[in-house]
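Next up: the structures, one after another.
We did not get these values from a lab; they are worked out from the coordinates using the rules stated. Treat the numbers as computed from the prediction; the structure is a model and nothing was measured. Cβ atoms are built from the backbone, for glycine too; each structure is taken alone.
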Structure P
Amino acid sequence: MADIPDTLLESLRAARHVMVLTGTGVSAESGLATFRTPQTGLWERFRPEDLATPSAFQRDPALVWGWYEWRRMQVMRAAPNPAHEALSALQKLMPRMTLVTQNVDDLHERAGSDPVIHLHGTLLQPYCGRCRESYALPREIPEEPDGGRLLEPPSCHRCAGSIRPGVVWFGEALPQRDWDLAVRAAAACDAFLCVGTSSVVQPAASLIEMAIKAGAVAVQINPNPTGLEGRLFCELQGPAGVVLPELLERLRRLY
């Protein structure tokens, strides 16, 4: 069980606006690989410069598109876990909750959260790299997805340009509208929960700094230290799928 202080519960009960920032640690509990975990992270096995930059897609679109389709198939096979479900319930419990994620899957939405701000885009909404027209992907799931397969990207129905993954690559700016919404929420929230993220990827990691500066109660939920320790209201150490349901259950007793 997580050591959840009563003072945190009282602060959340009194909060009129809670902001939650989630990272890959939340989806890892659904079986999806993180990026930076030693030995098992995606960037331990694949090179970002070969797969996650505009130049990589221009150089070898079949390799990049195939790799992201492999990841999309993994997402479609996965299911929301107790952390996703607890956040969906918390969103309905609080007077106002802004859910911001660095994840590119749709597990928050499938758990019932709405709206969800995706800072790094989403695997399920590719678009044309030339005219930015959205592209609808088939929902069929191949039986044996392969992270190294070559797969030519489809062409845009509007301008015949190449369809690209709907994620934010290294060197690209975050979606301006989503970033603006996240910044406004960080500056206005009463409480900030940082869940399952390493807190090193900028500019998303700066959101908790904004919230702390604005006087919000800042909480970290993570199995491992991230470097934020000592600057937070409290740290709840453990998997999000364990800590969040317990936090939700204790909060419900106060309502």
Structure Q
Amino acid sequence: MTSVQNGSAIVFGGAGGLGEGCVRALARDWPAVGIAYRSSRDRAEAIAADLPPSCRGYPLQCDVGDAISVKAAIDAFSAACGPIRCVVFSAGCSIDQPYISEIEEAQWREVFETETMGFIRVTSALIPLFREQGGGSIVAVTTMANRRVIVGDTISAAPKAAIEALCRGIAKEEGRFGIRANTVGPGAMNAGLGEQYIAERMSPEFWEGFRKSIPLRRFGLAEDIGEAAAFFASDRASYLTGQTLIVDGGYTL
């Protein structure tokens, strides 16, 4: 079931694998979706051109590592497409899977700066606007790895754990202004970095064993994450805030 939402939505990291899934799902509900990207301009433009006629796709160059860039993207999008009622944060780093003992301080700083601080920059810019408008929805794409520890994945999980904590805090503090904040936790995905890992790392036998360890016996797809994000973003989830929906085919059970 879909319903047309009032206002526009913007996806930070919208040209990435999971971000694209969010953009395409949101495009069914929202008349305009901003596709914020750092360097993948061609990909963002291709996604925008392929959205349904009922939705205007609007590519936006934005570096979430720079507060001025974030504000400029938000101002440009709202000027072109009207009030922003929803933000999805799916920006992240391309990272390996080292043991914690092997991670250099510079690596920690890079991922926390991009993901955790990037999320803070986005929400710091949008929360005042949402208050003025009488509400808005924040959705962050995080990970299931904060429910079931994956060896080598802590460098990815730790900044996303902080984002989950921030979303719960925003939900508690900003609910009186009609602002909701929720997170979607992907499991093993055949999209984004997950697709790259499956293609380039370990053996086919390893991944086949991993697949069989998932109760639904398949890896997740970008649209699986997009559907969950679009639900949280919509009025269909109007009484949900501070929640995390784990989309992992049952792997964390």
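Upon calculation of log10 I(q)/I(0) by the Debye sum over Cα atoms at q = 0.07, 0.08, 0.18 Å⁻¹ from the atomic coordinates, which of the structures P, Q produces -0.22, -0.28, -1.48?
Numbers: P: -0.25, -0.32, -1.43; Q: -0.22, -0.28, -1.48.
Computing log10 I(q)/I(0) by the Debye sum over Cα atoms at q = 0.07, 0.08, 0.18 Å⁻¹ on every structure in P, Q gives -0.22, -0.28, -1.48 only for Q.
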Quiz item: Can you tell which of P, Q yields 26 when relative contact order in percent (Cα under 8 Å, 6 or more apart) is derived from it?
Solution: P
Quiz item: If mean count of other Cβ atoms within 10 Å over residues 101-108 is computed to be 25.0, which of P, Q is the source?
Solution: P
Self-check item: helix-only ellipticity at 222 nm (-39500 (n - 2.57) for each DSSP H run of 4 or more, over all residues; to 500) from the coordinates reads -10500; which among P, Q
Solution: P
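Mean count of other Cβ atoms within 10 Å over residues 53-60 was computed and gave 15.2; which structure, P, Q, did it come from? Provide the component values of the computation, followed by the final result.
Working: P: 15.2; Q: 17.8.
Comparing all candidates, it corresponds to P.
If log10 I(q)/I(0) by the Debye sum over Cα atoms at q = 0.13, 0.24 Å⁻¹, for residues 133-236 alone is computed to be -0.56, -1.34, which of P, Q is the source?
Matching structure: Q.
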